[in-house]
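Take a look at the structures below.
Just so it is clear, none of the values below were taken in a lab; they were calculated from the coordinates. Every value quoted in this text rests on a predicted model; they were computed, and no experiment measured them. Cβ atoms are built from the backbone, for glycine too; each structure is taken alone.
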Structure P
Amino acid sequence: MSVEPLCVTDPSPITRTALKLDIVVIGAGQAGLSSAYHLKQLGLVPGRDFLVLDRAPQPGGAWQYRWPSLTLSTVNRVHDLPGMSFADSAGGDDSVMASVAVPHYFAAYEERFGLDVLRPATVSVVCDRGERLRVESDRGLFSARGLINATGTWEKPYIPDYPGRDSFRGRQLHTQQFRAAEDFAGQHVLVVGGGISAIQLLDQISEVTSTTWVTRTPPRFRTGPFDQEAGRAAVKLVEDRVRAGLPPNSVVSVTGLPLTPAIEAMRARGVLERQEMFSEITPSGVRWADGRTLDVDVILWCTGFRSALDHLAPLQLREESGGITMTGRLATQVARDPRVHLVGYGPSASTIGANRAGAVAARELIGFLGMTPKLR
């Protein structure tokens with residue numbers, strides 16, 4: 001159970017002064033950098049009118065933490081940030097690790113457009129202070145009229161709470177902690193999850209050791225082309241949920257899994273013999289509802305992430321359903337507090353969606369605050 005952050009009065013005898021800004025952007029991944037770019041294009045000055053805070057020690061967002069075997073040839077796609085091509089930065093070498101190439105691109109992007117990201121800066125809490133929002137971080141206090149939150153999901157891995165989980169004597173880890181398939185050589189690995197990351201890691205691990213694959217629901221493979229019309233339809237389903245205040249569904253539940261040559265090869269090797277979800281975890285493995293058991297050495301939870309929004313808890317943005325009611329053109333504006341935009345949440349969770357959402361959020365927030373954009 002997570003503990004919600006609290007807004008507290010500074011107990012020190014010396015009052016700390018908060019830097020006053022129009023807008024604070026939290027997070028410098030794809031969504032945060034896109035938002036910052038468009039704020040600057042609309043005439044706001046980085047460091048004076050708006051500031052980007054990023055928890056990571058260097059540019060790259062969540063990409064800098066991805067496993068080494070995820071190269072540019074195996075990643076789905078790295079979308080361009082607005083105004084600068086990724087291909088020009090990558091140099092055409094598909095063997096480069098994504099955890100190296102994308103941070104290099106993000107760093108060059110920040111420098112080219114002078115976005116002046118403050119890092120590492122961990123935001124602990126955002127509080128309502130009447131006409132302003134108080135942003136508390138380990139790098140100081142900030143007072144803003146508006147907020148664009150782009151913290152993504154990487155910092156909040158999700159592992160479902162199954163009976164007996166704490167009794168397991170083997171090793172448990174999440175996708176976030178995966179480094180190399182060779183780490184599991186000679187062990188039986190239970191891969192849990194039906195998303196793209198689960199498939200990718202199952203493929204790698206099954207090449208070096210024995211595996212079992214379990215998913216909560218049967219995987220749905222997509223055989224036809226995923227064209228623009230299909231993409232818009234998928235985004236619309238997620239958008240409808242967040243506009244209704246419901247938690248967003250996983251991407252795979254909407255789009256399905258692409259039936260790639262790699263997946264076909266896995267099927268030929270017998271790796272995709274999916275089993276239904278177990279009912280409990282035992283000290284040596286798992287047990288199904290019908291009494292079947294399986295001994296395993298490792299449980300790899302490829303069960304996704306949740307939006308990292310704990311620092312916004314004092315704003316009371318959530319509905320009873322656990323979701324946040326979103327409004328605005330691309331569903332980035334929070335209905336309960338229109339000063340707050342969530343970019344990279346719900347329909348804007350994809351990299352290409354984050355780009356479009358960053359542009360719209362910047363313009364909508366400037367308009368809501370009564371500022372006059374000055375196009376560059």
Structure Q
Amino acid sequence: MKQISIQTASKTYPVFVGTGVINQLRTFINNAFPSLSKIMIITDETVADLYLFDIQHALADFQTRLCIVPSGEKAKTFDVYYQCLTFALENKLDRKSLVIAFGGGAVGDLGGFVASTFMRGISFLQVPTTILAHDSAVGGKVAINHPAGKNMIGSFYQPEAVFYDLNFLESLPLHEKRSGFAEVIKHGLIHDSSFYFWLHNHIFSMEKLAVPDLSYMLARGIEIKRDFVSVDEREAGIRAFLNFGHTLAHAIEAEAGYGKWTHGEAVAVGMLFALQLSRKKAGLLFNHEHFKGWLKQLGYVTELPKEFALNKLLDRMKQDKKSIDQKVNFVLLKDIGSPISYEMTDEELLNELYIFQKGE
């Protein structure tokens with residue numbers, strides 16, 4: 001087991017990474033919450049089918065209430081959020097209660113937002129079950145979606161701890177492995193060139209992820225995210241660099257309809273576009289085609305499909321949280337590990353999207 005300490009302006013908390021770390025839940029809860037009343041477990045239909053026994057066994061000593069929500073981005077709606085709050089009220093949760101978000105990134109975002117707003121905020125734990133959640137479970141961004149944009153309704157609210165049990169990753173389908181691994185790649189590109197090249201030289205298939213490699217890359221990804229979050233908890237500055245590839249990715253997800261693309265698969269296309277811009281606008285010297293070939297080998301879509309209307313993608317990007325006064329800001333790279341923010345006009349962005357979609 002590896003323990004990583006996340007330090008922010010509002011809270012310091014541990015992330016436990018390893019095989020079987022869920023067995024540490026009981027001891028942690030007893031020590032951290034001596035006056036605990038009830039635990040509300042928020043999980044989705046897929047995770048409940050696979051691992052409900054495991055979480056209930058780990059929490060057998062406590063009063064638990066189980067709230068099952070739809071899988072994926074369908075969980076991050078106003079209706080589901082409201083249903084969770086109603087469930088908490090009907091089951092008499094109070095300010096001494098605890099929310100456990102048990103699932104992937106969508107459940108973590110939803111569960112954290114429920115905890116942050118129920119009775120003006122109660123404690124919660126993250127128990128991730130996907131590779132993608134190594135990013136979303138750390139840092140305190142919690143939110144639900146709006147039809148106009150992803151994660152538009154939310155807050156910054158840190159968990160009390162994160163228990164990242166690698167056993168839960170064994171059942172992930174290939175598209176979910178790719179979804180999570182894209183965020184791992186992102187962490188290397190924006191912060192640690194040696195880590196990026198380690199990934200490039202070690203990971204050749206999503207089907208064959210050795211446990212030691214998986215443990216290392218997830219822990220390193222969490223450490224990189226910590227380095228940004230610890231100095232910029234509320235994304236007033238450098239934390240925005242964690243959005244590398246996300247400006248176009250969020251537009252793709254929203255325009256396609258949430259859940260049609262996995263988050264990480266959209267991020268992969270978004271990173272390719274950001275790298276194209278980085279070469280032209282920031283002078284990045286990088287073998288773009290080599291990187292694109294690696295992504296193809298791993299099974300990613302590497303082109304912007306022709307069915308996406310570029311003007312609609314532009315409108316989505318102008319609604320992005322990072323846009324100021326309808327001006328689109330992109331995270332670009334001057335070099336691997338050296339991100340910058342770059343503001344683009346509508347005209348040049350549409351032109352670059354046209355070139356990218358044509359594959360030139």
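Kindly point out which one of P, Q the value 4.2 was derived from, the read-out being distance in nm of label points 7 Å out along Cα→Cβ at positions 221 and 245.
Details: P: 4.2; Q: 0.9.
The read-out was computed on structure P.
Once FRET efficiency 1/(1 + (r/R0)^6) of positions 117 and 237 (r between Cβ atoms, R0 = 35 Å, to 0.05) is calculated for every structure in P, Q, which label goes with the largest value?
Working: P: 0.60; Q: 0.85.
Top value of FRET efficiency 1/(1 + (r/R0)^6) of positions 117 and 237 (r between Cβ atoms, R0 = 35 Å, to 0.05), among P, Q, belongs to structure Q.
Work out the source of 5, 22, 30, 25, 14, 4, 0 here, i.e. which of P, Q gives that when P(r) over Cα pairs in 10 Å bins from 0, in percent is computed.
It was calculated from structure P.
One of P, Q was used to calculate relative contact order in percent (Cα under 8 Å, 6 or more apart), giving 23; which? Provide the component values of the computation, followed by the final result.
Values: P: 23; Q: 15.
The read-out was computed on structure P.
Here helix-only ellipticity at 222 nm (-39500 (n - 2.57) for each DSSP H run of 4 or more, over all residues; to 500) was calculated and came to -14000; which of the structures P, Q was it taken from? Could you put the intermediate results ahead of the total?
Values: P: -7500; Q: -14000.
The value was obtained from structure Q.
If FRET efficiency 1/(1 + (r/R0)^6) of positions 205 and 285 (r between Cβ atoms, R0 = 25 Å, to 0.05) is computed to be 0.90, which of P, Q is the source?
On the way: P: 0.90; Q: 0.35.
The correct label is P.
So mean count of other Cβ atoms within 10 Å over residues 29-36, computed for just one structure, reads 29.9; which one of P, Q is that?
Details: P: 29.9; Q: 12.8.
This figure was derived from P.
To which of P, Q does the computed value 18.1 (mean count of other Cβ atoms within 10 Å over residues 133-140) belong?
Numbers: P: 18.1; Q: 26.1.
Of the structures listed, the value fits P.
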